[in-house]
Structure formats: C-alpha cells, structure tokens
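In what follows, structures are represented as structure tokens.
Bear in mind that the values in this text are calculations on the coordinates, not laboratory data. A quick note: this is a predicted structure, and the numbers were derived from the prediction, not measured. Cβ atoms are built from the backbone, for glycine too; each structure is taken alone.
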Structure P
C-alpha cells in the first residue's frame, strides 16, 4: 500500500506518543520500517510533538467531510495527550471531553439505590444484597480448566450469528475477510477482565484474565464484546473496507486515547444484543452453555432477564467513582468503598475496578463503555433501527458527538 505524506506523519506522531504513553497504540499495522526508526530514536520533547501536530493539521485530507471531521477530533485528542505529557494540569472532565469527544456526568445515586430495592426483591437467599449477589456469582464461577472449552462454544455461536447478521443487514456488500480468525488464551495480573489485541489481516488475539473467577454467565457476552460482532469484527471490517479499499491509513493504527475508542466500546457493549435480540442470550445460556459447563440452576432465562434489567445503572458506578476520585472528592479507600456500596461488589472486585480507573492508560477510558453504549442506544431509539446503526458503526468512521 502506498502512503501519502499525511499518512506517514500520522503514523510517526502516534508512534512518538506511544513512546511517552506506553500502550497508547493498541494495534499498529503501518510501515514496519517507520516503527523501527521511531523506536530507535530518542523521545521527541513535547514542544516538538506540538510542532508535529501543527504540521499534521495542515496535511489533513479534505476530500471526505466525514473523514475530515473524524481526523480533526483525533488530532484534538492527540493535542490533549501532548499537554499531559508536557506536565500541564488538564482538568479531569476536560481531559475526557478532549480525548474522547464525550461529556460524562455523575449519575444520581438515587438510581443505584432504586435498583438496589428491585434487586432486594429479585435475589434469592438470605443476607444483604451484596452477600446474595456474591453468592449468586460464586454459583456460576468456572474452574479454570472449563473456561477455554466454553469460550470455544461461545466463539462458534457468536461467529455464526454475526455472519448471519451481516448477511441480513448488508447482503454481499460487507462480509468478514476470508481468512479472519481469533486466537483465545488465558492470562493473569491485568487491570482488565478481557482484552482483544487486533493483529491485522483479519486476525485477533483475545486474552481472558483469571485474576477474578470467570463466570459462566459472562462467557457469551464477553466473547461477543471482544470478538463477534464486537472488537474483532469491527477491526476486521474497517481494515478491509476503510484501510484496504479506501486507503484510509488512520485505520492501520488503533489508539486507546481517541474518540474511536468510544465507538469501539459502544459496538462491543451492545454486540450481544445484536446477535441475541430481545435478551434471548439468557435462553441460550440456560439451554446450551450451562449444561455444557455441567451446571444446574433453578434460575430461568426470565429470572436472568429480570435481574439484568434491574441492574442496568450499575455499570455507571465506576464512572461516578472515577469522577469523584479524580476530582479530589474521594480518597482511594473511599472510592473502593463507593464501588462496593453502589456497585454491590465484594472488595476484590471493587479493588480490581479501582485499579482499572486509576491505571494511566485507562483513567479516562472508563467512560468509553457507558457513554459508548448510551449514545448508540439513544441514537438507535431516535431512528428506530439498532441493527442498521450498528452496521454503520462497524463500517464507517463516526464520532461520538455525531451520535449525540
């Protein structure tokens, strides 16, 4: 593939930023020789990085308005990262807005408390709500030796349904690459639960973290999130249709600190809803996955649906904790306690969550999940067509502010 001057300078600036922020580049598919050369050179100081960003702005392609808007927002995110590298004090919510093109706000804690009352009625057993939540989680925790076979079961089901979804939505216009594939392994000592490393050429490596026991209830949704039709599917389709067919070189580099991350997580957090509409994933769990895991349960699919519906605001607890901690309103211990109280989490899970939202790479990333999903569902509700919008997000460069 032949790269323009803009393409080369874009690759160079992202590589330079990655030297200052380890992990800034999530996946790189640009010229290998350029990566080698940048890696071998000394770090460029922030003043030089600002000059590079100015030069890149002059070179922005003007022929596609949607692409120009996208790249302008990515460049704004880069400038914010350069400010932080230079030691400038950027207010936390300004950092989130400039990097991710979103404006998160605190969710009223009364929403969490209302859900707690619903869960109190729905959860079986005795004890406090967190005790019953944890007891329920533990009933579905998997021994490590059963995780990979069940992930393979989930991979086959989600891939088959994703292929059917793409066929139904696009016909032959958009299809997965012929040789696409996903490698699945287990890992530990990570701040996240699972991670997709997109390797290029339609290939991904998905790691599942065993620091916290993996639940049979989460196997399907997590694989849809990381694989089909989530991160892997988005990576493969955008590589095929935007990078290879249209020459949009920015698709060769996946950046964690970019508005594209909000779209990526919006896709991933609604992925299971696309291939299992109307919460039918719980029927598959009860009928297929749990028997394959050797688990018997008195819960029905309807019981699971009701519990999931009653806990929909729970996903916002970590975002509230992030805002309160990073704006100085909570100490570290208080933030962990906040997650325990409002997220109904046992301490190990709360500590793991706090570890994520204070990690240098992910301190502002935490909102990509909640905001990405909320923006996607709000936009889909407005136009009454979630499958169509989801398909556009898989194959086009769309900004969070466009969805808003």
Structure Q
C-alpha cells in the first residue's frame, strides 16, 4: 500500500507544479527535481518527493480509480451534519458563523470549549468534520515515525525520557536508522517519515546530515523532530534534504512553560519555530492539552499561537501522567477536551492538517476514530524496530506498541476506509 498516489503534472511555473489527481488539481513545491508537464510524480506535505515512470503510475492509478471515488462518496455521507435541535442557542449561533466561514473570536472559542452538554459537543464534532471534508476532501496523510534515541539532555517535568528518568536508554546507529527507513519506504510503502529523538547531542551535525542524505535517497518526505538545536543545524539538514520539522512549543503560557521545562524559555522555542518556517520547512507544531494548571484561555491561546506560527500541521495531544516524573500523580484530561480542541483548531485554521496523535489513542482506545471525526486528517504509525519501541517511553502504555507494524498499518487502513478516507496526501 502506498501512502500517496501519483499525479500527472499539468503545469510548472516558478518552482511550483500543478498536479492533477483524477481531475483534482493541487500545487506542490518541486525543488527536489526538474519536472516537466505530463510527467508523473509523488508529493507529500505539498512537496514533490520523486518522479515515477508513466507505466508504473498509470497502473497504480488504474487500480486506485474506482476506490478513490468510492471513498469520496462515503466521506461525503459520513461528514454530513445531522439535525440537532437540542443543542443550545449560543452554540448554534457560533457554529452558524463557522458554516459561513466567518472568523471566530476568542470569546466564541471559549464558549465552545466550555460546554459540557453532550448534544452541544456532538454538534461541534459533526461541524468540524464537515468543515474538514469541505476544505480538505477525504485525503488523510499517514506518516511513519521512527524514534531513534531516548537519550535527552532536558528534564521536562512531564516526560518519561527526561534526563532524570531511570528508563533504559538506547541509541540507534546511523546504519540502523537508514535500514529502518529503507524498510518503511520500500517494504511498507511510506512516503513520509518522521525521524524523532530526545535532545541527544551524540547525534552531531555530521551524523544527522549523513542520516538525512541517505534517507532522502529513498524518495520520501523527511520530518526531523530533534528538539532545540541551533538554527544552523536545521539549515544544514534542510540543505541535506529534510523538508519538514516537528517541534511543539507545549504551552503558550510562559510561566507554565518555564515551570514545566526548567532552564528553558518559551520565547527561544517559539523563535526557533519561526526560523524553521523562514527556512522553508513544512512546520508541524502544537501543544500538550490538560497540563496541570492549564486554563481554557490557555488552551485557546495555544491554538491561536499555533496558527500565528504558520503551522502546516497541528500536533497536539493529551498530557498523560508518567511514573518517575514529578507529575506522576496528576490527572489526565478528559478526552472530550482534546476532541473539542481538535474541532476548535479546525474552525480557527481551516487550511491546516491536524494530527490525531497516538497519545490520544492511548487515553481512549476509540479516540483515533473520534479524532478523525472531529476535524483531524493526519495520522502517524510507529515504525521503530520492536526491540526499541517500548523504551521510547515518553508516556506509559503507548497505543499500538503491542502490535507489529504491519498490523498497525492494516488496522489504520481499515479504519480510514470505513470512514471514506483515502490514506494519501495530495498536496496543497
């Protein structure tokens, strides 16, 4: 199974290609390859990642064509808003603004976030799913995530691999990382890979550059998720072929940030995210929901900051108390709070992709589906080798760790098909 489908280039101008997918046209940046009108290409995250021979592309498209339109029709059906006369008047008025594509203010967002009424919440989720379908159709990008080291120099209060943790440590060698990426690309069909670690200085610029160059040769979109590094390091990795970066700011509340991440400053992290955007990276960023001390206003401000930072993808999930951390006795947030945050992000930044995180699924086994039905349209599947997977313990009981990668892939594809979603990323 390919987690992208090829498209035919309809036009190329000023480094941007217009790619046709069964009559749908999307723009993609084509800085990786010289491409001409009429050629077939793969794209991920709005970036052209490789060409594909015409014969091979036509065969794939022929196999996909009937399924492509079948899934679209199912998605249109499952994303309809049902009659819901029992929702409160204030909520209905705010959602009418959403349906008219009017900008929501902070007061509107706080009203939606604050409701605990079941009928209100149901209508909020349905509206968010409807907006997702209108603005993004049924595409759902599926990325592989490779967690290559659990060493970390930071002592974040909420994280299970913090410097002070007693977790058993591991580092994958560059060769292991490249081999795992090759298996994910060539054997499992992934077209986008997230290379993630703790903040581990053992991987110096030379090692990271080599890894990125070798993985880029596999014709995949590379996300780097390596925490706070000098701007020059990220520039070097961009030049080596990385085109996306995952770096959360965790919370927009400065005091809360500095309490939970001792020795670091929110403004430094936010500035690095801005720098990544300026470099040309596809930026995934976001926050933790339900941190101890977080208010509803904090959560709305988190969404607003993610939007201000120009995020191409929102990445946020619930805080999960973890043994061995200072916050191990705290409570995890209600799942509905995270789902309402997903819906709010969809309302307040309609253009963005929204990741349904593994952390959400860990809190609630049915939450992957709920997240997709609340405005989410992106997923990640863990491709870390099994001998390391349980050691990347940023929180306990990570969903899917007890299954083989192939089983997680099959479960994910089955879920997407049941909702009318296509496991593809068609571009911008």
Legend entry - Origin of the derived value -12500 (helix-only ellipticity at 222 nm (-39500 (n - 2.57) for each DSSP H run of 4 or more, over all residues; to 500); candidates P, Q): Q
Inset, instruction - Kindly point out which one of P, Q the value 3.1 was derived from, the read-out being distance in nm of label points 7 Å out along Cα→Cβ at positions 47 and 263. - result: Q
Legend entry - If mean count of other Cβ atoms within 10 Å over residues 231-238 is computed and equals 17.0, the structure in P, Q: Q
Legend entry - Among P, Q, which structure scores highest (criterion: distance in nm of label points 7 Å out along Cα→Cβ at positions 39 and 255): Q
Legend entry - Which entry (P, Q) yields the derived value 21.4, 66 for Rg and Dmax of the Cα atoms in Å: P
Inset, instruction - For distance in nm of label points 7 Å out along Cα→Cβ at positions 95 and 175, find whichever of P, Q sits highest and give me its label. - result: Q
